[in-house]
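Several structures are given next for inspection.
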Structure P
Amino acid sequence: MANWNDPQPSSTGFGASPSLSGARGRSTVHDAGLRRHMLSIYNYMASGILLSGIVALGFAFSGMAEAVMVTPLRWIIALCPLAFVMVMSFGVNRLSTSTMQLLFWAFSVGMGLSLSSIFLVYTGPSIAVTFFATAGAFAGLSLFGYTTQKSLSGMGTFLIMGLIGILIASLINVFLKSSPLAWGISFLGILIFAGLTAYDTQKLKEQYSYVAGTSMAGKAVIMGALQLYLDFINMFLMLLRFMGDRR
């Protein structure tokens, strides 16, 4: 007699291997969870970029950006996104998921205020063209990182070293004000953030197995969105130096 109301029937059907069926079921559940996890990361990232864009446009075209960027307040605006990143990075284990979400949105607003300065330097059409070019490149690189079977962990160390290198070179160039060095930093920056986009995507995909079903899952989504947001924005700003038409 069939046990029709048993939620976990012992029979798996004629010719089916119980262990094989169980493995396939776990794999299907894992794949579905991974897709939801990555989709959540991309949704948060895209929403953060959209919020930053709206804030940047509003702040720039209201005339407030032009007035503020010639005062000492510009340093507060420039450094506040870094402060949010540090708080989120060092406090991820102590802060609640809702607090992390609030910090992410505050970071996006701060980045929007900081990014408003590009509208004072470059024309609107060239900013739009560069943004969509970056979006296309980011989508392709992230897709590669998600689908490739080759481990990208080996190049992670070199990318981080390269990132530290261009940060140091950028600080030095604040005093040197060398145009050739600035162009070189931008060119290397594009390559580094392109590589980081693929590397970070693969790392976030692999991370899912460790955070799935834990209290860290929600915070992992926020931190993943922050990582990809930074990859996108930095690649955009580096490309803008090449593709942007100055006013």
Structure Q
Amino acid sequence: MRVLSIVHEATAGLGVFAGVAAERGDELVEWTPAEGPPPADALDGHAGVLVLGASMHPDQEGEHPWLRPEKELIGELLERRVPTLGVCLGAELLAEVAGGASVRLPAPHVGWTETRLTDAGSEDRILGGLPERFVGFQWHSYACKLPPGGVELAAGDSRLDAFRVAEAWAIQFHAEVTREILDGWLDSHREDPDAVPSGFQPQAVRDETLRRIEGSNRLGAQIFRSFLEYVEGAGR
């Protein structure tokens, strides 16, 4: 089974998800929007689509002109009901394209935080097997607003952490992140213009990561495995 994987930056790659796909024998076909147009068969040559995160924001079309055609592609995916999973920036793009919004937070949200499943989340095909409460890693400056017809699946402290709309799922937390990826983000945290003014202290996150990362990786693998099983069952 082939899944189109939109990877915006080399430093924000597939992580845990790559191992899950390899175990199942699925092919993750990577496309980086900044490097050129999508594959000719982007809409009809893949069983599902994964949209990963990145350091840029959904409203930065001036700095990153490729965001506009990517949003148009996501709109087509929603219209055709192609099973799609968006992570962080991918979630924000899904929210915006589906008629919701992504709005700037007063301060960036960075660190390990608790998320709680809603009743709908507990019964969801992708997130339903997760614990009612779990801790995930978040690093974002924007928050998702639920689109019309969307279903809230998980939340925490007034945050929308996960939702579903049509055949698309969106998670604001980084279920894919490995310790190696996270170490790279922390090493380069001064490149984030939002994190530095907020007084972000990376060492505290490093210390907590030692306690959290194994559980996070198991949770991320479960989410992506459930998504791939759903895509397989959809039989596109």
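Readers should treat all values here as calculations from the given coordinates under stated rules, not as data from a laboratory. What you are looking at is a predicted structure, and each value in this text was computed from that prediction instead of being measured. Cβ atoms are built from the backbone, for glycine too; each structure is taken alone.
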Exercise for review: Could you figure out which one of P, Q the value -28000 for helix-only ellipticity at 222 nm (-39500 (n - 2.57) for each DSSP H run of 4 or more, over all residues; to 500) was computed from?
Suggested key: P
**Study point:** Ranking P, Q by relative contact order in percent (Cα under 8 Å, 6 or more apart), the structure that comes out highest
**Key:** P
Review point. Which structure, out of P, Q, was semi-axes √(5λ) of the Cα gyration tensor in Å derived from, given a value of 24, 20, 18?
Key: Q
Check your understanding: Comparing structures P, Q by distance in nm of label points 7 Å out along Cα→Cβ at positions 94 and 150, which one has the largest value?
Key -> P
